[in-house]
Structures are given as structure tokens and as C-alpha cells.
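Each structure below appears as C-alpha cells.
Just so you know, all these numbers are worked out from the coordinates, no wet-lab data involved. Quick caveat: nothing in here was measured; it's all calculated off a predicted structure. Cβ atoms are built from the backbone, for glycine too; each structure is taken alone.
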Structure I
């Protein structure tokens, strides 16, 4: 990538959104990993999503911690409003987001911030690795579907590369870019309901690129976080539910931004990434390797469920 470099890394605020006491230990670990960064955050904002008991507990835990604030989500329930609360309360030149059940490597923020030396860069994401509760990836679970558990999936580019959108739980944005777009849109993504929806960061990035046609959006896979996958998300039932919900989310997204932008990356995923995944799984099945047939079935099921969710949501528009 080329472009004028101003040689200065910006101040960086980090926002962590929390919503359940079930992740208490994870949330403390997430905060601890941010406070241990080699490139220190200018501030850490811990936003609690309409859970008074959790808000009180975290306020007691961190009430006297310099550079860290615990806030209540000032908008409707859900991740988008929680993130917007963190954006509004922060003052960093960039705003980075980390999931409450993820731990950032020590140089995570340094790698994210470095890219902003190029003034065209408006968003930078990193690589998210799964930490399976069982200790290993389920044999049937295709790496091409790691987005199901909020992680970087096989098929994304390696190194530092331009992308349509960054992934939500390991991402950063220039403050001026967030101001130009008005932040995350309510009604997209996790909203406190039972369905595991998504796409809030995709919608934001598409609006950002439209508002700033010269904008550069990157992923840098040196900016690594480790995301815990709980036992219930290792199960095939969650895989089916999450892929179906992704179809619903993509339909909602395309109503807002059109199918051209909304499905540009997904077309390449369906026509290139998934056929390669199916071919690998089928080969393993033919060679009698463990879990090949199950993995092939998961690829077909994941695509079918996402398609069903998309078609249903579009039909109800």
C-alpha cells in the first residue's frame, strides 16, 4: 500500500462492550490485556448493556482505575448502541473495539495504530483466533465458517490487505470516519434478542466508503486477539442457528445498502471459498480421513441455512 505517511501514530481509545455476568472472568481478562498493551491505550471504556447488577459490579471493580471508565449503554439494548455510547464518551483519535470474551496480544493496538500513519486509512481490523472450550476445533467444524464464532475464517487475505469491511470484535476506526457516518446503525446486528444476528460492522464500513470514497479499509493479521468459544457454540445446533441468522442479517443489510455492496464479498465467498472447502472435505471423506464427510455436510448445511434466512427475510420485506 502506498500513500503519504505523516509518521505519527494517533491516540487510541479502546471500547469493550459487556452484557452478562457469566463472562465476568473473560471481561476482566479482556480489560487486563488492553491495559498491558505495548502501545498504551489513551483510555479504556467498558460499556454495560442494560444490566444494572453488572454495571455496579464492574464500577466497584474499576471505579478508581486511572484511564478506565465504566459506562451504561445510553441507547437501546444491543451492541450497536453500546459501541456508539463508547464512541461518544471517548476522545481518542482512533477508537478500537475488543469483545468482552477476547484477549488481545501485547502488540495488538500497536499494529492497529501503525496503519493510521497513512491519512487515507479509515479503519483497520486484525486477526481473531478461536480458543475452543474443548481444547481443540470440533472435527466437523470447517475453518471457512469460523466467522460463526466471531473469528477470522479461511478465505480472508493474509498479511495486510484492503477489505470491504473489518470484523467487529477486533477492529478500529478513525474518529473522523465515525463522525462522517454517525456510528453504528441500530437495527443491525446483536440487539439483545434471541437470534445471533450480525453485520453491524459491515453496514458501517459500506456507509463509510460511500461517505469517503478515498477511504482505505485494512486488515492486518499481526493485530491478533484470542476469542473464547464457549461449549454451547461448539455445537452443531448453534452452527445452524448462527448461519441462519447471518442470512437474516445479510437481507437486512442489503435493504439498507443494496445487493451490489451488501453481497460483494459474499459472492466471492460462495463461489470460491466454499467450493474449495467442500472439495477438501470430500477428498478427506474419500480417503477415509476422520470427519471429512461431517465437514462436507457442515459446509452444505451452513450455506443452506444462510440462504434460507436470507430468502425468508427478503420475502417479509
Structure II
């Protein structure tokens, strides 16, 4: 059956935020360092055993429920191709301060050097406006990048990246390896591969020891080889950043191999296509299977819950794994 999910905010993250998630969800104020809400998560924070995982209403971990009955949760076609691998992590993220310049490894690097099943592609649906930094403005040598990290020359690192203003309803695709940073004040819904793998190139203003924690335990000499060092021409940004259409699939086509996000306007009654999904009410006040679903509420839809019905006036965002 479908479940309404409460907040799942790992405490004491290394950057500030959380108030905008509380406002969006209509919940009491969060602690200063709870900037992420991990929605429908079968993924743990890097190095942790359970932190980050979603618990269902009966107290069971979603990860364990999916493993016990993957066909019900994910659908038979998904299971035939990927087994019980959900292949999706969804987050609300509130940048209470600008995030550090960082990148994520791709599948091959994660498998070869970390023993993980996925790298980390990600994409964002912007809920509150601000600035993001994405992709190199020029080619950078490995030696120059390593020197900037060692010296913690934050101005130079940030200056290497394109600065892009984003508005509500914009979407941004961040392929593995691409350097990026989310600016202060941005609230977004993030879809990503189900891993917590970040290579941090700066840490001076953050609550972490980057020399110990910034390289995934690999050392920077190896970790930085996962970072894309080729320039992204300004004219190519349109392939990564765009305004979402008013309905249907919203991410650039290259993102669909990793995850999918649909924008679904609700006017009256409609039934959703079957399949595993995380549903986020982005506007209005609707009902989900007759249950009140205010703005900011989040819902877990197993593949076995056919013909889920929405009613009312508003909009939902429907996050799904890649099509099998």
C-alpha cells in the first residue's frame, strides 16, 4: 500500500540548512545542520550502517522490505533486469550556505576503487531560486587542480565554474565527474543514483576535515582522477540546465538512463501509471487515494499499488528509477 513518509533528516551534516524544508513541509523548525531529507531511501550515508535509511510505518526498513519482496515494490520488469536494486535516491536539499565545490565518481570508478554498485549522477528540480555553479569554464590540468585543493584556494576553485541563476521549475542535470556547487538559498528536489559518494575540493568554511573526509578514503591523488577536467562550453550548458515543461518528463534525455522525474498537474481526478515512485506534492492541496496530501507531503508508491488516484487542484512531482 502507499505510505505517507515523514521527514528523514540525517543530523549534523557538514553544511547548514533545513529551514526551507521545514517551511515546504509545514513542519516545525529543524536543527541548523539538517539540510537534507532522504525520501524513500534504501541508501546509507557513506560509512554508516543505517543512517539515511527510510523506515516504514510498521517500523521496518524500506531496504529490508524491498529485499523481501522486490516484485511488489519494484515491479517484475525492474526485478528481471536489476533485481532488488532500487536504483534511485530522492532528497529535498536546502542550501543554508553555499555547498563546497565537489564532484561524484561514475559507475566504473565506484566499482573499481570503492566496490560500490553505482557512481553518482544527480539532477535537481528547483523549488526556490538562487545560483548554482556547474562545469569548468576552461580546461584544467591535474596538477593545477591538485594544487588548488591543497592550497584551499576557494576563490580560484569557484572561479573555474560557470555561475547560473536558476528559478523555480528549472532543472539541472549533473553527470558524474562534473564539478558543481549549490548556492546559498536554493531549495531543490534531488534525484540521484543511490550512493553517498562525494569528492570534496574545498572545506575551509564547513564542519568537516576535508583532508581526512574529502577523498572517499582513497587519497586525493586517486580521487581527483574521477573529476572531469575538460571545459564545458557556455553554449553547452543548455544540455544540462533548462526550464521544465509544464507536464511530463522534465530532465534532459541523458538523465533518463539514471532516473526519471515527471511533473504532473492535478485538476480533478486522475490515475497514475503503475510503477515504483516517490511522490512529492509541490503545489496545492490534493488527496492521494482519498487521504489528504498537502503541499510538501511525500509519498511512497510501490509498483504493486496499481491505479493510484489523485484528486484536487495542484501539482505533484513523481520520481522514478530508470525504465527497465
Assign the value 3.2, calculated as distance in nm of label points 7 Å out along Cα→Cβ at positions 36 and 292, to the correct structure from I, II.
II
Entry that produces 3.2 once distance in nm of label points 7 Å out along Cα→Cβ at positions 68 and 132 is calculated, selected from I, II:
I
Test item: helix-only ellipticity at 222 nm (-39500 (n - 2.57) for each DSSP H run of 4 or more, over all residues; to 500) calculated as -12500, pick one of I, II:
I
Distance in nm of label points 7 Å out along Cα→Cβ at positions 44 and 276 derived as 3.7 - corresponding label from I, II
I
Between structures I, II, where is FRET efficiency 1/(1 + (r/R0)^6) of positions 124 and 212 (r between Cβ atoms, R0 = 25 Å, to 0.05) highest?
I
If we compute FRET efficiency 1/(1 + (r/R0)^6) of positions 84 and 164 (r between Cβ atoms, R0 = 25 Å, to 0.05) for structures I, II, which one ends up with the highest value?
I
